[in-house]
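Asker: Some structures are shown below for you to check.
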Structure I
Amino acid sequence: MHTQDGRTVTGRAEMAIVGAIAGLAIWALVDHLPDVITHPHVYLAVTSFVSGFFAVLLGLSGPYRVARAALPALWLSAVAALLLTWAGWRFETLDAFAEAAHPIMAWGVFISIGTPFAAALLRDHHSLRDYGHLFDVSWSILVRYSAGWLFAGLSWAVLFMSHALLEIVGLTIIEDIIDIDGVPFVITGFALGLGLSVVHEMREYLSPFLVLRLLRLLVPVVLVVVLVFVVAALAQNPGNLFGSLSRTATLLFVGLAMISLVSISIDRGDADAVRSRWMRLCTAALALLLPVIAGLAIYALSLRVAQYGWTPARLAAAATAAIVALYAVTYALAVVLRGPWMARIRQANILAAVVVFLVAAAWQTPMLNAELLSTRSQVARIENGTSDLADMALYELTHDWGKPGRAGVEQLKDGVAQTEDALQAALLRAETASSPWQFEQGQEGRGSDALAAQVYAHLTVVPEGETVDVEMLQAWPHFRLRDWAVQCAAQPDPGCVLLLGRFLPDDNTRQGMMFIPAQGQEYDVYSLYFSGETLSVGDFLTPIGGKEVTVTQVRSILQGRYEVAPSSRRSLWVGDLELFPDF
C-alpha cells in the first residue's frame with residue numbers, strides 16, 4: 001500500500017512539474033521569443049513545435065510515464081510543426097497567417113487525431129487496428145483534458161477567493177505572486193498537469209462511460225429532427241433553401257453530430273453497444289440518413305461556389321463535406337449489407353480517421369493550397385467576366401490570401417485591368433483600404449444602382465396606391481442591397497414586400513416594413529422610415545411572442561388581409577405620456 005501511494009505521489013508530482021514547465025514555455029513563447037527570433041517562419045516553427053509537444057505529452061502521460069511518452073510526442077509535434085511552417089510560407093506576416101486561421105485548425109486536427117494513434121503505438125503496433133483500444137484512448141484523452149481544465153479553472157477560483165479573504169486583513173501576498181511575470185502560466189500548467197494525473201488515477205470512477213451513455217439518449221431525438229427536416233427539404237425547391245454558406249455549415253455540423261452519435265452508439269464492441277432493438281434501429285436509421293445530409297450540404301455548397309467562386313472558407317467546407325460524405329457512404333453500405341454492420345462501421349471509422357489525418361496534413365502543403373486555389377478561381381471569374389464588380393474578392397486577394405493572392409492581383413493589373421477602368425480603380429481602393437469595411441464603403445454607389453434595380457424588380461409595394469421609386473433604394477446600404485438582391489430573386493413568389501402606412505397616430509409621416517425571404521418558409525422583417533423624401537432602412541423587427549413571419553402571412557398582406565391598428569399590448573399612460581416596458 002505504501003509503495004502504491006509512493007507511485008501515486010511521484011506520478012502527480014511528475015505531471016504537475018511537466019504542466020508547470022509547459023505553462024512557463026508558453027509564456028516564454030508569447031512574451032519573449034518574438035524578441036529573440038525575428039524571422040516569422042522560424043518563430044512559427046518553434047511555437048508550433050513546443051505547443052504541440054506539450055499538448056501531446058500531457059495527453060499521453062498518465063497512462064504512460066512521461067519519459068516513455070516523450071518520444072512519440074516529439075516526432076508527432078515535429079511533423080505537425082513542419083507542416084504548419086510549410087503552410088506559413090504562403091503568407092508574408094504572422095498576422096496574416098493567424099487571420100487565415102484554417103492552417104492552424106488543420107494543425108490542431110492533425111495533432112488531435114495523431115495522439116490516439118501515438119498512444120496505440122506505445123502499447124504495440126497491433127493496437128493501430130484495434131478499434132476498441134483506439135476508441136477508449138480517444139475518449140479518455142478527451143475526458144481527462146476536460147476534467148483537467150475544469151480543475152485548473154477551479155484552482156484559479158480558489159486563488160481569487162483566497163486573495164479576497166486575505167485582502168480584508170491587508171495581505172496582498174497572493175496578488176503580489178500572481179503579478180510576477182510568467183507565474184499565471186505556471187500556475188495554470190501546474191493545476192492542469194495535476195488534474196490530468198488525478199483524473200487518470202480515478203479512471204474507474206471518472207470515465208467516458210457515463211458521458212457516452214447519456215449521449216446515446218440523443219439518438220432518437222436527432223433521428224426525428226433529421227427525418228422531419230429531410231422530408232420537408234425534399235418537398236421544396238432546394239435552390240431556395242440552400243444558397244448560403246451558413247446553411248452549408250449547419251448541414252455539415254449536423255452531419256458531424258450524426259457521425260459522433262452513431263460511433264457512440266456502436267461503442268468499442270458489440271458487448272458495449274446499444275442493446276435494445278429499438279435503439280439499434282434508430283442508430284441504423286441515422287446512419288442511412290447521413291448520405292442525405294451530406295448530399296444536401298454538397299449541393300448547398302455547389303450553389304454558392306457556382307455563384308461566387310472558391311474561397312478558403314468554401315474549400316474548407318468542401319473538404320469537410322467530402323469527409324462527411326466518406327463517412328456517409330461507408331455507414332450506409334455497412335447497414336445495407338446487413339450482418340455485422342456495427343463491426344463494419346468500426347473498421348470504417350479507423351479508415352476515415354486515417355483519411356482525415358492525411359487531409360489535415362495535405363491541407364498544409366501545396367497539394368491543398370487553399371489560397372492558391374481560391375486565387376485561381378477568383379482571377380478566372382474576373383478575367384472571364386462572370387463576376388460582377390461588387391462580388392469580386394479584391395480585398396481578400398490583396399490582404400487575406402497571402403502570396404498567391406498578391407500574385408493574382410498583379411496578374412489582374414497586367415491583364416484585364418489595363419482595359420477596365422472600374423476594375424483598376426477597385427484594385428487601387430483595395431490596396432489603400434485598411435479594412436474590409438473601408439473597402440466596402442469605397443465600393444458603395446458603384447454597384448448599388450444595379451443591385452437596387454434587382455431588388456426593385458422583385459419588390460411589391462402595398463397597399464395599392466403607394467409608390468416607391470428605384471432611386472429611393474439606391475441610397476440603401478450596399479451590403480443590404482447585395483444580400484436582398486439575392487434573397488428577393490431566390491423566392492420570386494411572393495418575392496420581397498414593402499408595406500407602407502402611418503403607424504404613429506399623431507404623426508403624418510409614413511413608415512414601413514420590408515419583408516425579405518429568409519430560411520425555408522420564413523421571412524425577415526426590417527423597419528423603414530421616411531426622412532423628407534429619403535427612405536431609410538431601420539432595425540430588424542422581431543414579432544411579439546417570438547414568432548416567425550411566414551410566407552403565408554406575407555401572401556395575406558398582398559391580398560389585403562391585414563390592418564394597421566393599436567397594439568394588443570397595454571401601456572402605462574400618464575396624461576399624454578405613454579410608457580411601455582421593452583422586454
Structure II
Amino acid sequence: MSDMYSKRYPFTNIADMMLSNQLGRPEQHPLYIDARTGESVTLYRLRQLVGLLHAGLRRFGLQRGDTVCFYSPNNIYMGPVYAGVMAAGMAISPANTSYLLEEFERQLQICEAKMLITHPNNLEIALKAAENVGLPRNSILSIVPDPQKRVPLWSDVLIDYDQPPLSPVKMTHEESVNTVAYLCFSSGTTGKSKGVMTSHYNCIAMVMETHGYSGIFADPSIQKVVLAVIPLFHFSGIHRIFNMGMAQGNTHIIMEKYTVPQMCDMIQRFKVTDFPTAPPIIIHLVNNPIVDKYDLSSLKSLTVGSAPIAPDIMVRFTNKYKHAILFNSYGMTEASPVVTYNKPEWAKPDSIGRMTPMMKSKLVDLDGNEVTELNKPGELWVQGPNVMLGYKGNPEATADAITEDGWLKTGDVVTKDENGNLYIVDRIKELIKYKGFQVAPVELESVLLKCPYVSDAGVVGIYDDVQGTEIPLAYVVLRENYKGQANTVCPKIQAWVNERVANHKRLRGGVRAIDAIPKNPTGKILRRKMKEIYKNEQQNQQSSPFVERAAKL
C-alpha cells in the first residue's frame with residue numbers, strides 16, 4: 001500500500017463519518033430542506049433512511065461492490081440515497097442531468113450500474129439508455145413520484161419499515177482504501193469523460209484532514225445554513241453538501257433549479273450563511289440588479305471553484321458585500337476534490353490559494369524536470385490521501401494521469417510566489433470549462449465530423465466576459481459543395497451540433513469556416529494556433545469601421 005494511504009482515521013466507511021454528528025446536533029435538526037416545498041430531512045430521518053435503504057438494496061439482490069447510478073436534479077433525498085448506497089459497501093455514480101442518450105448510455109456501460117434512480121424529467125433518456133445497455137426495467141426507480149407512473153418511487157421499492165435496518169458495513173483500513181464510494185465522471189486532463197474511482201478512504205481523509213487545518217468540527221455553536229445551488233452530481237457539491245456537510249450537521253437548502261430570484265429569496269428567507277458557488281453565480285451577485293431587492297446580509301462565507309474567475313469580479317464582490325468573505329479555491333474530481341484553499345490573511349483575488357497541508361506538490365516543466373525557481377511556470381503535480389484510485393476500466397488513462405510513484409498530473413500550469421500562493425497561468429489539458437462543467441473538444445469534434453456540411457473540424461474554448469466562463473467555439477472546413485456559403489451554413493452546423501449534445505457542450509462560441517484546421521505532422525490539432533486565429537480575428541473586427549460604429553449604437 002502506498003505511503004500516502006497509510007494514515008488511519010476514526011472511520012473506514014464514509015457513511016459512519018456522515019452519520020457521526022460530531023458537533024452534537026439534536027436528532028430533529030433539519031439537515032436538508034427543499035427550497036420549493038419546505039419538506040425536510042432531519043438527522044433522525046437520515047439515520048433511519050440510510051439503514052432501511054441499506055437493507056432494501058440487499059433485499060433487491062444488490063451485493064457489496066455493485067454500482068447504483070443516480071440521474072436526477074438536486075433533491076433532498078440525494079443525501080440519504082448516496083449515504084445508504086455507500087453504507088452497503090456499494091458505489092454511487094451520479095450523472096450529469098444534461099446528458100443526452102449516447103452520453104448517459106456510455107456512463108451506464110462504464111460504471112456497470114445494477115440500479116438506476118432517476119427523475120421524471122430524465123426518465124425518457126434513462127429508459128432508452130437502460131434498454132440499450134441491458135439494465136432491466138425493474139431496476140429503474142424514480143426519486144420523486146412519476147406523474148405517468150412509468151417506474152415506481154424509490155422508497156416504495158427499497159424502504160420497508162417492517163424490516164430491520166442495517167448498519168454500515170464494517171471495513172478494514174485496507175478495504176476502506178480500495179473500496180469505491182463514488183464513481184463520478186470527469187474528462188481528466190484530456191479526452192472523453194472517464195469514471196473516477198474515489199474510495200471511502202479518499203473522502204474520509206479529505207474531511208478529516210480539513211478538520212486538522214481548518215477546525216471544521218471545533219465549534220458546536222457555529223450553525224451554518226448552506227445553500228445547495230450548484231449541481232450535486234458535481235464533486236464540489238458532493239464534498240460540501242454531503243461528505244463534509246452531513247458530518248458537520250449543517251442545514252442545507254436544496255434548490256432543484258437555479259434562478260437568480262429564487263437564490264436570493266432562499267438566502268433572505270432562510271438566512272443563508274454559506275454556500276459553494278461557481279463564477280456565473282458570483283457575476284450575478286455582482287451585476288444583476290434583481291439581487292438588490294433582497295436582504296443578503298446573512299451571508300458570511302462563499303467559495304468559488306469549478307472554473308477560473310476573473311480577479312476583477314472577486315474585487316467587485318468584496319466591495320459590494322463587505323459582510324461576506326469570498327474564497328477562491330482549486331480542485332478536481334480526481335483529488336476528492338480540494339487541492340488548494342484560502343484564508344483571509346493570505347487570500348489574493350488572482351490566486352487559487354495555497355496547497356492543503358495534507359498534500360505534497362511540485363511544478364514540472366514540459367521536459368519532466370522539477371521547477372524550483374519562484375514565479376516560474378510548471379505543470380502542477382500533487383500527491384495525497386485524497387488522490388483517486390484511478391479511472392474505472394481505463395488503465396491507460398490512469399497511467400497517463402498518475403505517475404508510478406503516485407503523483408497526479410493536474411494538467412494546469414501554475415506559478416508559485418515566495419509565500420506559497422499559487423497562480424494558474426495556463427492549461428496543458430485541452431478541456432474547456434463551461435460554468436464548472438468539463439467539455440472535451442475531441443468529443444465535439446467527433447460530433448462535428450458527422451455533420452453533412454463538414455469535412456474537418458477543431459474546437460477550442462474562448463472566454464466570454466458576459467457569462468464569466470469559457471465557451472466552445474468550432475472551426476470547420478466546409479465540404480466542397482458548401483464552400484463560399486459560410487454565412488448560411490455555419491449557423492446550421494451550430495444548430496445541428498447543439499441538438500445532439502448536452503446543454504453545457506453546446507457551441508455557444510459559434511461556428512467559423514476556415515481553409516484548413518491547423519495540425520502538426522502527426523495530425524494532432526494545434527489548438528493554440530486556433531486560439532491565435534481567433535485572437536487575430538477579434539483584433540481585426542475591433543479595428544474595422546463597422547465594429548466601431550456598432551459599438552456606439
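We did not get these values from a lab; they are worked out from the coordinates using the rules stated. Everything numeric here is computed off the predicted structure, so don't read it as measured data. Cβ atoms are built from the backbone, for glycine too; each structure is taken alone.
Asker: State the single structure among I, II that was used to calculate log10 I(q)/I(0) by the Debye sum over Cα atoms at q = 0.09 Å⁻¹, for residues 195-378 alone, giving -0.39.
Answerer: Going through each structure in turn, the value belongs to I.
Asker: If we compute Rg/Rh (Cα atoms, Kirkwood Rh), for residues 11-258 alone for structures I, II, which one ends up with the highest value?
Answerer: Largest calculated value belongs to I.
Asker: Can you tell which of I, II yields -22000 when helix-only ellipticity at 222 nm (-39500 (n - 2.57) for each DSSP H run of 4 or more, over all residues; to 500) is derived from it?
Answerer: Considering all the candidates, the number was obtained from I.
Asker: Comparing percent of Cα pairs over 32 Å apart across I, II, which structure shows the greatest value?
Answerer: Greatest value across I, II: structure I.
Asker: Distance in nm of label points 7 Å out along Cα→Cβ at positions 131 and 491 computed as 4.3: which structure among I, II?
Answerer: I
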